[in-house]
1. If distance in nm of label points 7 Å out along Cα→Cβ at positions 48 and 200 is computed to be 2.9, which of P, Q is the source?
2. Determine which structure produced the value 1.0 for distance in nm of label points 7 Å out along Cα→Cβ at positions 96 and 112, calculated from the coordinates; the candidates are P, Q.
3. Of the structures labelled P, Q, one was used to calculate mean count of other Cβ atoms within 10 Å over residues 32-39, giving 17.5. Name it.
4. Taking helix-only ellipticity at 222 nm (-39500 (n - 2.57) for each DSSP H run of 4 or more, over all residues; to 500) from the coordinates of each of P, Q, which one would give -7500?
5. One of P, Q was used to calculate volume of the Cα convex hull per residue in Å³, giving 218; which?
6. Taking FRET efficiency 1/(1 + (r/R0)^6) of positions 24 and 104 (r between Cβ atoms, R0 = 30 Å, to 0.05) as the quantity of interest, name the structure among P, Q where it is greatest.
7. Given a value of 2.4 for distance in nm of label points 7 Å out along Cα→Cβ at positions 8 and 232, calculated from one of P, Q, which structure does it belong to?
8. From which structure (P, Q) was distance in nm of label points 7 Å out along Cα→Cβ at positions 80 and 216 calculated, if the value obtained is 3.0?
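No lab work stands behind these numbers, since they all come straight from the coordinates. Fair warning: this is a prediction, and the values are worked out from it, not measured in the lab. Cβ atoms are built from the backbone, for glycine too; each structure is taken alone.
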Structure P
Amino acid sequence: MIVLNEKVFAEECLQKKSISDKPFYTLSILAKYYYHYFGYRKSKITELLTDFMEKYYPKYDCNKSMWNESIEKISKNAGKYTLFEIDGVWISEAELETIANIHNKVLERLAFTLLCLAKLGNMKNSKNNGWVNNNAKEVFSLARISCSVASRYERLGELHNMSLLEFPKRIDNLSCRVTYINDDSPKKLFITDFRELGYEYRKYCGENYIKCQECGRLFKVNSRHYKYCTLCKSEDSSKDKCIICADCGRAFFVSSKNNTVRRCKVCQCKRNKDRKKVWYEKQKKENV
């Protein structure tokens, strides 16, 4: 998961009262947001993050001690990191020409993805010098390239043989440096979303990709009638809903399809034990 404008991301999480599929990453951004924009320090940030998790993350109750420990660490380090507000990354004409000259669609997507990651790294750190430190699995996922682990490194090796990548001297370092960055060339393409970099390149090449009207993610369509990606089309059936426990009054989440649960797990467990106890007592009396 790569977020460009962390301030906007934090505000959307708070507004929508939602946590991404990477809760630790979400908490880290929220902590930086609270620190840099409100001046809150460790104790206040811890309080806010804990409250947010209790209310809006259903799995929090499953392992409170682990999450509380993580929240403590995140809150303590909130001021050590910059809250990035990056609108997007410009790709130049010369860079796109270099990629087009590879004449291999899969390698072109890979080269484009690495270029975007390298330029983002340069924006976050002026001393980055084109290095990409993301692991190969994440890079190929962003590029929408499915292949074996061995094939990943073969493809990276092909770009290296074309002098488009440099590898570090240390063999235990799996980073790579993009050598075809050219910021002096006229700007051509502005990338504001890093979720589907492979699709961004295919869209630039003229393929039929559009943005989902719900989440903004790129997806391929065969008809103009489609407005939503597969994930958002099925979202209503997979969403959790919040209900109030009939016994303790605590809010908890269940599947939106579940219309039978009325109690939280703790109260339901207690109720089951009580009913079982009553049943045993009844059996005793009948057997006397």
Structure Q
Amino acid sequence: MFEDFSEVICLGMGGSYSEIAKDKLFKAYDLFMYQRSLSSIKECIEYIDENSNAIAVLPVETTYKGIIRETIDNLITTKNQNIQILGETIIPVNDCILSKTTEFYTLTGLIANPNALAKCKKFIREEMPRQLNVVVAESMDDSARMLNNYNLTYAIIGTPKTAELYNLNILKEHIEDFKINNRRMIVIGDGTTKPTGHDKTSIVLFLDDHQGALLDIVQVFVKYHINITQINSKMVSDNASEQAVFIDFDGHKDDDKIKNLISDLIPQSKGMRIIGSYAAF
């Protein structure tokens, strides 16, 4: 499935979770590709939209925040309608205190991006020195690079992979406020998948926002005894009376039962896009 691609796009660099997921997937599928790192989800998907030889590994859901809208919103509006989810994996979040020193209690400064600081604010408040000098960086990679400009009493927030890439010591692990926190990562690209017998399909339906519209959709799934694993809806930005409903459910689009399901869903909606059938994690 992935053998036809020659490039992988990751969100961020310097040990980002996208890179960690890429490493896990490449090990599982015994793959090697040229890696390109971009700074936003929108940039990653736009690059895939223009380059059919590339796949991207992106976050789509977290345990405590739920669906990542930026990923889904940009995925369903690609010019190339053949771009789909080709695979998924789950990785645990493990934010760490990393430094050139081995002594945690000698730290006087911390370099991190705003998102990392927000995720770990309890640890920073309760475990780090009170007179801590906090330096804000744009990204995890920037944090690691900026560390070279400071003395040994400074640290950064990064991942174990960041420590590996920049030869840093892991002083504390799992410093994030929400300890049970996983990220669901997806692989997207212009490709197709074959049924494995353990698949998931993702679709988006566009519905008129009226009473009972969502119930009518759910009843079609009940009719075919198909399990919905996730359902989310949002108002369409250019039409307040229309909603986009994102649904993940068991099965592959090439299964006969799923083909019948989709045939029944089409008349119930103003439009539909299948955004992937892929092996469930």
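1. Only structure P yields this read-out.
2. Numbers: P: 1.0; Q: 1.5.
Structure of origin is P.
3. Attributed to the structure labelled P.
4. Values: P: -15000; Q: -7500.
The structure behind it is Q.
5. Details: P: 218; Q: 143.
Corresponding structure: P.
6. Values: P: 0.25; Q: 0.60.
Answer by largest value of FRET efficiency 1/(1 + (r/R0)^6) of positions 24 and 104 (r between Cβ atoms, R0 = 30 Å, to 0.05): Q.
7. Comparing all candidates, it corresponds to Q.
8. Traced to structure P.
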